[in-house]
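Coordinate-derived values only; no laboratory data. Given the structure is predicted, the values throughout are model-derived calculations rather than measurements. Cβ atoms are built from the backbone, for glycine too; each structure is taken alone.
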Structure P
Amino acid sequence: MSTVYLYRVVLYPAIDILNGQVVRASRRGPSGATVYHPDPIEVAQAYESEGAEWIHVVDLDRAFGIGNQTNLIGALVRKLGIPVQIGGGLAQAEDVEEMRDLGVQRVLLHPRAAAFYQLLQSIADQFSGESLGLAIDVENGRLWARNWDDAGRWTARDLALRARGAGLSVVSFTELQREGALQGADIEAAAALAKDADMDVLISGGIDGLEDLKRAQNAGLAGAIVGRALFEKRFTVREALACCSSW
């Protein structure tokens, strides 16, 4: 019989922003992005109205090095009454400070920050551990990061342990081969990372139904970042929250 945990996995509806719109795009670049909605603020407010407790935002303009959506993100945060978690190429203390000044609750740092431990420790010394996390993307078992040739020499465990050593307690884990595929999330790998690093792990990439959320919860994961499944109406925020609370 599988173990049932007494806490519930936290749902993070995801909003990826490119050129001011909500999109789904490859991590490798903006070409071929699918536009889901023209107004990220409207989408975020809809998720909040359904009961979402967090919103996860990715600034793809910043991640791709073609600009940023800072003003829009600031407006989005001000419109919401729930916390916002953000990722997308954020690797410096000034990046974190900028996001915190906007009212962002948690910044998921680019993995490059953890590879340079003095940089990570400096950031962690300036901000509370609760306001920081680390974004970990893997492909074929190795770290992947755009425009970082040395990324593949790292494993998710390597960087998670560095993050924990610096005082961070949260990492997001994305298997890129599953991201956007709607074929199921790699719950097993995320759970192994949570155990090995003794950290809260947010699973991202491939979640396609409520069964994935049940599996994530049963595996002891702290959260699930869900994007395409919501836009493709595999389930609603309300249905996900009901699923996660019915244990």
Structure Q
Amino acid sequence: MKSGIIGIVGGMGPGAGIDLSSKIVSQTLAASDQEHLPQLLFSFPSLIGDRTRFVLGQDSENPGPRIAGVVLRLEQAGATVAGLACNSAHIPAIFGAIQDELNRHGARIRLLHMIDEVGRFIREHHPGISRVGVLGTTGTYVSGLYDMLEDHGLNVVNVSERTQASLHSAIYHPEWGIKSVGPNQRAVDVIIKAADTLRAKRAGLVVFGCTEFPLAYRDPAIGGLPVVDSSLVLARALVRHIDPAKLYPLGPGLD
């Protein structure tokens, strides 16, 4: 096995970081405890501001430098490659600030870009699909983060502003949002309804562009369309970076 330690920046939210760690385990070929890859999960929820609130102008502090601080702690602890368990943390204004801070400190840790990895995954595992629907946070929606999939030859389909408002509630609502109370049927119903609108727009698959959605909806398809779980994609990319031979093969219905 090649040497290296996987680092995870969690806390965005905490459940999403744990989910990414669990997926690293599930996507690793291992016949014993000892054959699994080493990983570090650093979760500092109170340290990192909400990414969507920053994008919407509701918070003035860019969370990027604080995220970079966690990446630097991971490197100091021995991590050689890292992933951010949050789609919205990859919005250019935030991810750029992370990279600037890492460069300023001369960091050598490799930080993977989740959305770029999603594009590569779709081209590899769904080569016949070019029209891609995306469900994510309002920060991801407003910033057009997933438009970068066009660099991979993909056409991005988004939900309406009204449907996006419902998705925002499914994530953030204080009484039934996933961040507040965890997985629940009301949030799942919103996700399913939103996916139906993407199917009506002729999307060939649905990207879960928010790491909270897979916590509530775990099926590999939604409304008859394949689901590409951005967290699962990142987990596989992290495993592949450490040792491609350890990457669990995807079978029919699992990709």
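The table below gives the values:
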quantity	calculated
Read-out helix-only ellipticity at 222 nm (-39500 (n - 2.57) for each DSSP H run of 4 or more, over all residues; to 500), computed value -13000, structure in P, Q	Q
Mean count of other Cβ atoms within 10 Å over residues 81-88 derived as 20.0 - corresponding label from P, Q	P
Ranking P, Q by mean count of other Cβ atoms within 10 Å over residues 161-168, the structure that comes out highest	P
Test item: Kirkwood radius over Cα pairs in Å, for residues 169-216 alone calculated as 11.1, pick one of P, Q	Q
Structure (P, Q) behind the derived value 2.4 of distance in nm of label points 7 Å out along Cα→Cβ at positions 177 and 233	Q
Relative contact order in percent (Cα under 8 Å, 6 or more apart) derived as 24 - corresponding label from P, Q	Q
Comparison of P, Q by distance in nm of label points 7 Å out along Cα→Cβ at positions 65 and 137 - largest value held by	Q
Entry that produces 12.1 once mean projected area of the Cα convex hull in nm² is calculated, selected from P, Q	P
Highest-scoring label, criterion being distance in nm of label points 7 Å out along Cα→Cβ at positions 97 and 209, among P, Q	P
